[in-house]
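Take a look at the structures below.
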Structure I
Amino acid sequence: MNSRFLKTPAIVMNSTQFGEGHKLVRLYTEIQGKTEASAFGARKTKSRFGSRLEPFTVGEVLLYHKSEDSPFSIREMEVTDSNAAIRDDLGKFMVGSSCIETVIRYVEREHRDPDLFRALSDTLQVLSAVPQEKSLYVLSMYDVKFLSIMGYRPYAELCVKCSKPIEASESYSDSTSGYPVCAQCRSATSMPVEPSVRRFFEWAVNEPMHRAVKVTMQEKTLQQVRRVLEHLYLYIFQKKPESWSQLRSPFV
């Protein structure tokens, strides 16, 4: 294929409007990483793209640019998973948006990672299919995998501060040190973490995403899982996803 063209698996993250009926589409691609591409005429009634460039869509995109320094435009999009059920359910939409936001906010432009592409595409496919009440389990499992792929395994048998072995029954978490912190290194703001939370983290990092449908846990355990993940995002990235504030909505 001409070097001006690039065909790659892609996930539509979001888009903005510009001009008369056009879109600027933000993609995460397997080959090019995080990329923006123009879709000319995508908002017109008789657009050849139809609904193929809606958020959460997974497929194979054909990109074109005149030179290495010029921006991409989208020539074709072949859909493998539309994931329309995410767009049709407000609760799932907020969870899917939280997954997408991690890539937008924390992943460098053109950072190529097939494992991340696979984790995100698998997560969207599972989220589309599971009952809505399972959506926070899907998000939590994705967050564990995302942090691991980014180089921060969200569980360990050693204290992150003193590196001494740590028992599951004495682990703590906070936003200044991360997780886990031992009893000797904890601070006044550290939160004790139940062994069931550590077991979930150890399980989630290795299991395929479709196993999220099998997850069951008490509400207080789920809340603690989310709190530990919040501590980790604050410790690692100094900010948590903005969309998380909406997850307290009655829709989720």
Structure II
Amino acid sequence: MLAIEDSPTGRFLDRLGDSLPRPRAILVASAHYLTARPRLGAAPAPTTHHDFGGFPAPLYTIQYPAQGDPALAATAAKLLGGAGIDAVIDPEQRLDHGVWVPLRRMYPRADIPVVPLSILPNADAASHYRIGQALAPLRDDGVLIVGSGGYSHNLGALHWNDAAAPMPDWAREFTDWVSTRIESRDTDALLDWTRQAPHARQNHPTPEHFLPLFVALGAGGDDKPTRLNHVHEMGSLALDAWRFG
């Protein structure tokens, strides 16, 4: 619903694209592109994938007609291979909603090439951090690297009919812990989040929405992180966003 509703996070995304240096291309690690090993979408003109059900009809008419960048996908795969990470090129991968929902608001003209990167739901945070580290050189080539997921993501606990519902303690304690570790650059603790973070599994019953954070964290290098958005909806749905590098 972030794609079409007026909300604080929607308005934040509307401003975000203009606040960043304009990239020549965008690589998005998406929580909705799940594979056993890293895959990079290399379709020259990827179609828009409406990979969800039970939502209002207008969502299914949205198109995000950004071009792909097969050369960038190949370069990213080569960087991963150089780091000992075997990656696969997927010439038919579509743009899932983890890609097009935020990009449609950040760059509504869809005039920047996009390459989707898969998340590995059976791999740990350290594996995704290493993927980000391997891809960091792309930043010097004008590529914006995005981790698209969720700061907390327990859909069964949401107050679906009350966007202003207060955040429960278990979600606040988890997100505060994550934010403190990001701000202090305590990477070791973050990579061990499933054991160290309070209420980790209550906030993320499955890890795929949290793992994109570690791709972005790895790609960001040693520069000081900056929190760009600090909002929650429907109780426990945290929508924080960070800039690394």
Structure III
Amino acid sequence: MPPEVVRPYRYSAAIYDRIYAWKDYAEESRRLRRWIQRYGRRGSRTLLDVACGTGNHLRYLSRHFQTTGVDADAGMLREARRKLPDVRFVRARMETFDLGRRFDVITCLFSAIGHVRSSRDLTRTLRTFAKHLEPGGLVLIEPWLTRETYRPGYVHLGIYGGKRWPIARMNLSAQRGSRSIMDMHHLVATPTGVQHWVEHHDLGMFDRATFLAAFRAAGFRARYRRNGLMPGRGMYVAVLRPEGRPRSAIRG
């Protein structure tokens, strides 16, 4: 019997933190704070994490900022609310959310921006970000891979979760134009047996010129940092221009 094919995170939200237990969210959050201090508004206090997932960055950032999280997946938000009951979480899509307020900082991390699949929707997403930022506010976006760095035909296998209740995840990377396609097979040991399902991931790949053009169209001054949080991903740093300011790149 073939495995069930499901939308991303339908089942894996409950095991997401076990899969990514290797990720050093504390250190990443310290680096984010340094960039906020360097590039953001003086005295930045409010932060919105878009595509916040299970809230692992917010566990640390909420110690220093008044934080809000947005994510499109109910299961991910259920895990986030369990860990962070004092943080406000909102279920919404990154292209169209409307919280009715502005923030000093917006983050979109761990390549979640890849869930935006077209350049048109990328610009729409960044305009939504701009609508939620104070003038001079800061956006930090950790991009997904580009067509030059993506490896179609590559097989990836990961084993997570320890010896007693292991999790195996395998996928073959494919490509369709500027979209990366990954059908991720999950094998999860449980007390009642081994569960097997496939998550279909379809992510947009945008080169640097496309990103920077979308930032300009949304009213930002932006630059790309080669050294980001993860090897090979980098980080986009963008500041919302006050009205009437000339368009230019961030320096430094």
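Here, each number is a calculation from the coordinates, and none is a lab measurement. Everything quoted here is computed from the prediction, not taken from an experiment. Cβ atoms are built from the backbone, for glycine too; each structure is taken alone.
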For this session: Give the label, chosen from I, II, III, of the structure having the highest value of distance in nm of label points 7 Å out along Cα→Cβ at positions 79 and 167.
Result: I
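As an exercise: P(r) over Cα pairs in 10 Å bins from 0, in percent, calculated from one structure in I, II, III, equals 7, 29, 31, 19, 10, 3, 0. Which structure is it?
I
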Exercise. With mean count of other Cβ atoms within 10 Å over residues 111-118 computed per structure, which member of I, II, III shows the largest figure?
Worked result: II
Problem set entry | Among I, II, III, which structure scores highest (criterion: distance in nm of label points 7 Å out along Cα→Cβ at positions 39 and 55) | III
